[in-house]
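*Asks:* In the part that follows, the structures are each spelled out as structure tokens.
We did not get these values from a lab; they are worked out from the coordinates using the rules stated. Everything numeric in this text was worked out from a predicted model, so none of it was measured. Cβ atoms are built from the backbone, for glycine too; each structure is taken alone.
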Structure I
Amino acid sequence: MAGELITKDGQVEWRGLLLGAGTAYRYADLEGWLDLPETRDGDIEFDNYHGSQPGQLLVGRRTVTLSFTMSLSTADFGAAQRALRAATAPSENPVEEPLVVQWDGVKAMVNARVIRRNIPSPRSNGMGYSQGAIQWRATNPRQLHLPQIIAGPVSPPTSGTGGLIYPLVYPLVYGSGQSGGELRLTNAGNAPAQPVFRITGPCTGPVITNADTGAQLAFDPAYALPSGAQLLLSYEDRSVLFPDGVSRSNQLITRGWFTLPVGTTRVRFTSANGLGQLEALYYSTSM
């Protein structure tokens, strides 16, 4: 599991290799982890007077650079340097992998690729001493707090019981209202989180609603998800997939995708036949 080797602040885990504080690759500096990456904007300049019309402000890629020193016995130095080179060597078609950092008590992850490695070869190598740096780039700048949160499952709400009986007799007994069907998702970071919703059948026409804003992800009322089948709705790429990768995006007729702001969001689950289950998978997220 990503990040399981980390035990203290100032440590970095990459491809099963532990870097930073308390390791053979001693922490010197970490750039880009707490920084806000460069932003791009959609501002439009006014034609006839000063200033611009504010547009959307979007954060670009995150670049993280770890600078380190190596001070080992001559017997251990070569093996440590070879392990570092192996962990940072690119594959034929590099994909993003988990880069995990613990800082100020928070263990968080970005998915990144190594874009630069500096391993100099000074004379001091022969005495077991060197300095170097590794640089990663993450196309998604969000820091995902570990571990992942899995909320649920929850089923559609059930009807209340009881109610008023006529003729009325005081004190009145109104019975209970609907119960169930709602998740409370708490994002303890400082930036909106991108959830993945998992629906498990059997159910017909499932609907996921943000109870705080009214935004909905609603399937065709006639669409039937078979018993035991699961659909994953991912905010990050707006996909609607079975675990084997088969898409059912064409069955999603209302596409009110929503993130989870800082704090708690109430999410409701309903279906046309009152069956099915919903889970939410997400990370508390920071920028």
Structure II
Amino acid sequence: MDTAIRVDGLRKRYGDYEAVRGISFEVARGEVFALLGRNGAGKTTTVEVLAGFGRPDSGTVRVLGHDPVADRARVRRRTGIMLQEAGFFPDLTVAQTVASWREFVTDPRPDVLALTGLEHRSGTKVRQLSGGEKRRLDLALALLGRPEVLFLDEPTAGMDPEARRATWNLVAELADAGTTVLLTTHYLEEAQRLAGHLAIMDGGEIVAGGGMAETLAGRAGRVAFEPPDGVRPEDLPLPATAEGPMLVVRAADPDVAAQTLLGWAGERGVRLRGLEVRSATLEELFLDLAGSAAEEAR
């Protein structure tokens, strides 16, 4: 499979502060790749370097086979970018904003307002838009040039749940049509729903990464239930810990663990109330890694 983005040993420093510390990853054409991490982890700096807004201090970066700084014009024609903060003219309407951006794009898409659910707001001034609507306008502008690679930095921040899910569907459709998407987000459900591969950054380094399914398959799932009367954790057929009012069993295959527990309960005439069976989630992986990083920093 062709590689759309290649990062090898990227380092980026601002004065004495090294924001990105020798990271490497690849993104295949037509896939959604999630770059995750806490605030200050180095995600936005990485996106800005990929978009050609900054030059690496060391390492190499290639987008569609080109250096995004040395070949800026060539790369810009084939990429779209949605940064965390957009610079709009507040007294232009939505339609006027899009029309002004069309002047900078060859063969602009005619349907970006329909794609982003803003057709009904075309006559509204930008300053009258909600925060979520401004994010959708920013996405519309990023899509205007029919990009082969799309950089999305916190794309659904400020959106209501309906707009967020509509944006998820749009990103998935773009990827299905061949657009490569590099996504940063704090909504881990968003990353898990959209991305095929991921990298988690902390302190400017990649601390975990790989295929989404394979990464989560290596984590323990969770079976939780209310403690039956008179039953202690050591009485159960599988190791369990108390987490608040629930007993929790962690297992690589939570479905098998649940069957074992239900078989044990059936033999003893015990009910497992509030039974919840859940595979590993990206949120749990993220929190585990964040906790490990905090412990190492002490």
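*Asks:* For which of I, II does mean count of other Cβ atoms within 10 Å over residues 116-123, calculated from the coordinates, equal 15.9?
*Replies:* Label of the source structure: II.
*Asks:* Matching task: 20.5 is the computed value of mean count of other Cβ atoms within 10 Å over residues 204-211. Pick the structure from I, II.
*Replies:* Value 20.5 for mean count of other Cβ atoms within 10 Å over residues 204-211 corresponds to I out of I, II.
*Asks:* If Cα extents along the principal axes in Å computes to 97, 60, 43, which of I, II did it come from?
*Replies:* Structure I accounts for this read-out.
*Asks:* From which structure (I, II) was distance in nm of label points 7 Å out along Cα→Cβ at positions 212 and 244 calculated, if the value obtained is 3.8?
*Replies:* Label of the originating structure: I.
*Asks:* Suppose you compute distance in nm of label points 7 Å out along Cα→Cβ at positions 52 and 108 for every structure in I, II: which one lands on 2.6?
*Replies:* Here the read-out was taken from I.
*Asks:* Continuing with the same structure: Out of I, II, which structure matches -1500 when helix-only ellipticity at 222 nm (-39500 (n - 2.57) for each DSSP H run of 4 or more, over all residues; to 500) is calculated?
*Replies:* The correct label is I.
*Asks:* Taking distance in nm of label points 7 Å out along Cα→Cβ at positions 196 and 236 from the coordinates of each of I, II, which one would give 0.8?
*Replies:* Answer for the origin of the read-out: I.
*Asks:* Work out distance in nm of label points 7 Å out along Cα→Cβ at positions 92 and 268 for each of structures I, II, then name the structure with the largest result.
*Replies:* Checked I, II; max of distance in nm of label points 7 Å out along Cα→Cβ at positions 92 and 268 sits with II.
*Asks:* Continuing with this model, one more query. Quick check: 3.7 is what I get for distance in nm of label points 7 Å out along Cα→Cβ at positions 12 and 220, calculated from one of I, II. Which structure matches?
*Replies:* Value 3.7 for distance in nm of label points 7 Å out along Cα→Cβ at positions 12 and 220 corresponds to II out of I, II.
*Asks:* Okay, next question. Given 38, 16, 14 as the derived value for semi-axes √(5λ) of the Cα gyration tensor in Å, for residues 20-147 alone, which of the supplied structures I, II does it correspond to?
*Replies:* Of the options listed, only I reproduces it.
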